[in-house]
Structure I
Amino acid sequence: MRRLALEFLKPYRVSVKEEPVAAPNPNQVLVETIVSAISPGTELLVYRGQWPDQLAVDDSIESLAGKFAYPLKYGYSAVGRVTAVGSEGLSGWLGRLVFSFNPHESAFVVSPDILVPLPESLAPETAAFLPNMETAVNFLMDGRPIIGERVLVLGQGVVGLLTTALLAGMPLSRLITVDGFALRREKSRALGADETLDPTDPDIRERLAELLALADATGGSDLTYEISGNPAALDLAVAATGFAGRIVIGSWYGAKRADVDLGGRFHRSRIRVYTSQVSTLSPEFTGRWTKTRRLDWALTMLAEVNPAPLITHRFPISRAAEAYSALDEHPDEAVQVLLTYEDA
């Protein structure tokens with residue numbers, strides 16, 4: 001059997017090559033991919049060559065082991081169906097709809113231990129949002145939003161929008177989002193944001209101060225998420241967060257750097273700044289939570305939120321270069337981009 005596989009060759013260049021697929025050994029199964037989702041945050045860093053030197057691609061995903069270097073197979077959101085098994089003992093997997101943290105390939109051979117079985121009632125395109133929904137669930141766990149709080153979310157890409165959707169289901173005092181693209185602000189409102197603002201508005205800080213009652217002793221955002229992917233947004237996060245508020249940095253900036261103004265009110269504000277990353281669980285949760293439990297809850301939230309309206313583009317795997325170009329050059333039009341495999 002042969003497959004189509006996507007490779008990042010160098011900055012701004014991807015290719016799709018045909019290559020053989022080995023038959024599964026007795027402990028493996030063969031999965032044929034139906035759809036895979038492009039992560040517009042992490043994958044664009046790879047596409048643009050903004051990955052930090054000497055950093056492991058992903059320590060927690062078996063298929064992404066090793067250091068970053070071109071050429072690179074990447075991607076971690078594949079939904080497919082098991083079409084062959086290596087032994088009779090795995091026959092229960094045959095025909096099952098599954099999710100895998102696997103690069104963009106039309107078929108792959110893996111141990112079933114790393115597959116996530118999916119209910120047939122869940123559409124494959126919806127299941128492709130699972131990693132980003134798990135990230136959004138992790139953000140809520142790390143941020144610990146409390147009833148009645150004012151919450152600000154900077155960045156309304158896919159993860160930002162899913163985070164907004166989860167927060168909108170909570171009894172917050174106010175949920176405000178910020179994003180530079182009108183399409184994302186429109187989707188943010190549809191998912192439940194009370195207000196959504198444009199960061200390029202020259203009056204953005206004044207508008208946030210008004211909405212968050214920043215002049216009051218208990219004013220300002222209680223909880224701010226910085227998930228825009230833009231390190232310059234940290235200054236806005238600090239400016240909008242109230243005394244003893246929390247800032248959760250979910251963005252991964254890669255090799256991008258920026259100055260952060262910590263010389264103003266930050267010094268006296270007792271603001272707490274946290275990082276949140278889905279590869280691990282915060283130590284506070286490991287007594288009762290596991291990554292499997294968190295992933296199961298993310299799967300439940302997919303059915304609850306129904307993220308399908310966030311899909312703006314679908315490209316067959318053979319046109320993958322166009323898919324990355326759309327995300328890179330037209331972020332005002334592209335939110336979630338999928339690769340499809342019908343003709344692979």
Structure II
Amino acid sequence: MSIFARSPFIVEISETGQEGSKVELFLWNGTGAAPANPSYTLSKLIPAANNVNTYYNISPYIREFISFNTRAEIYNTYPAATNEQWCNVIYKRYKLDGGVYTLLNTTTQKAYDGYGYYEEGTNPNLFYDILHEQGTFNYYYDGTNPSTTLSRRAGYVTVYALTGYKAKYTNLNTGATFTQNLTNDRFTNVPRVYANYYADGNKLEILDNSNITIWTAYLVPKQNCKYDAVLCDFVNKYGAWQRTWFYATSNDTYAFENSEYNLMQSSITNYSTLEGQRKVFNTTVKKTIKVNTDWVKEDYKELLKQLMASERILINSLPVKLNTKSTELFKSINNKTINYQLEFEFAFNGINNVI
């Protein structure tokens with residue numbers, strides 16, 4: 001079971017005759033034991049004698065335990081995912097009857113900083129904890145060894161691997177295969193492209209302990225770009241890092257802002273003309289970048305939706321916020337040449353004023 005903490009996750013307690021209820025919430029990161037005491041205790045009385053339903057939204061408390069201040073750069077290793085990017089959750093439900101709390105049950109789950117769409121219903125559950133969309137994805141390949149081009153690596157898929165899980169790569173050109181066993185019962189960052197297949201691309205399959213494919217993606221290299229490709233990492237709807245590129249033209253813009261005041265001259269009768277009468281202070285510099293996807297297929301719109309809804313985005317490994325607030329999601333039946341343009345603002349002052 002999984003929880004997407006950017007959508008509400010409601011715990012309901014509705015026992016006949018209850019006077020109130022309580023939820024004990026235990027939250028922790030990593031693979032260690034649960035804390036001895038609850039991280040939060042939530043309680044309330046029933047609204048009325050003929051309405052005993054009580055509800056608790058625990059998602060805001062979970063989000064406090066998840067952060068994305070690091071991002072792995074891998075191309076031929078299978079490291080554990082950073083603990084702070086997911087959260088263990090135990091919640092205990094109690095009813096209040098006669099002034100005494102009685103434990104009803106205990107539930108253990110994992111939580112991610114993801115969300116569900118309204119059409120998917122209340123906090124949809126992942127059957128397999130694979131935190132990446134299936135489909136076909138491009139990656140930038142400049143003809144060099146990926147080990148020497150940090151920003152050109154194809155990214156990864158975060159997988160909670162149960163016993164016997166494997167990652168299988170199939171070369172899109174030669175049909176050659178490579179299979180990697182994944183560490184049991186661990187969140188693992190699985191490279192989307194096997195290092196020896198960078199030039200050709202590959203199909204990536206996640207296999208269960210019966211060698212049945214439970215997840216598939218196709219990674220296709222994009223080479224000989226006319227412009228410098230712009231690297232973009234974002235936290236997707238599943239609450240994990242995902243990588244894409246913008247291949248067409250991009251433009252940088254700098255905007256300068258400051259405050260102004262009138263300057264008193266050093267001498268009214270004999271001032272220096274170098275002094276001036278107005279002076280500026282608190283100068284800030286905002287940098288923006290406008291990017292284009294190049295021609296993409298209609299199914300790119302799902303990646304675009306997740307990117308635009310993301311609260312954590314990096315452009316060329318620097319934090320940004322998205323200035324573009326809306327875009328038309330094109331259909332290839334209406335437009336055979338689909339290109340999306342987005343504008344990002346770097347989330348820091350161009351003049352270092354960190355204190």
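Quick look at the numbers
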{"read-out": "Comparison of I, II by relative contact order in percent (Cα under 8 Å, 6 or more apart) - largest value held by", "value": "I"}
{"read-out": "Distance in nm of label points 7 Å out along Cα→Cβ at positions 15 and 87 from the coordinates reads 3.8; which among I, II", "value": "I"}
{"read-out": "Identity of the structure behind -1000 (criterion: helix-only ellipticity at 222 nm (-39500 (n - 2.57) for each DSSP H run of 4 or more, over all residues; to 500), calculated), options I, II", "value": "II"}
{"read-out": "Mean count of other Cβ atoms within 10 Å over residues 135-142 - structure with the largest value, from I, II", "value": "I"}
{"read-out": "Label whose coordinates, when FRET efficiency 1/(1 + (r/R0)^6) of positions 183 and 239 (r between Cβ atoms, R0 = 25 Å, to 0.05) is calculated, return 0.45 (choices I, II)", "value": "I"}
{"read-out": "Source structure (of I, II) for volume of the Cα convex hull per residue in Å³, for residues 103-214 alone, computed value 157", "value": "II"}
{"read-out": "If Rg/Rh (Cα atoms, Kirkwood Rh) is computed and equals 1.09, the structure in I, II", "value": "II"}
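Read-outs: derived from the displayed coordinates by stated rules, not from any lab. Everything numeric here is computed off the predicted structure, so don't read it as measured data. Cβ atoms are built from the backbone, for glycine too; each structure is taken alone.
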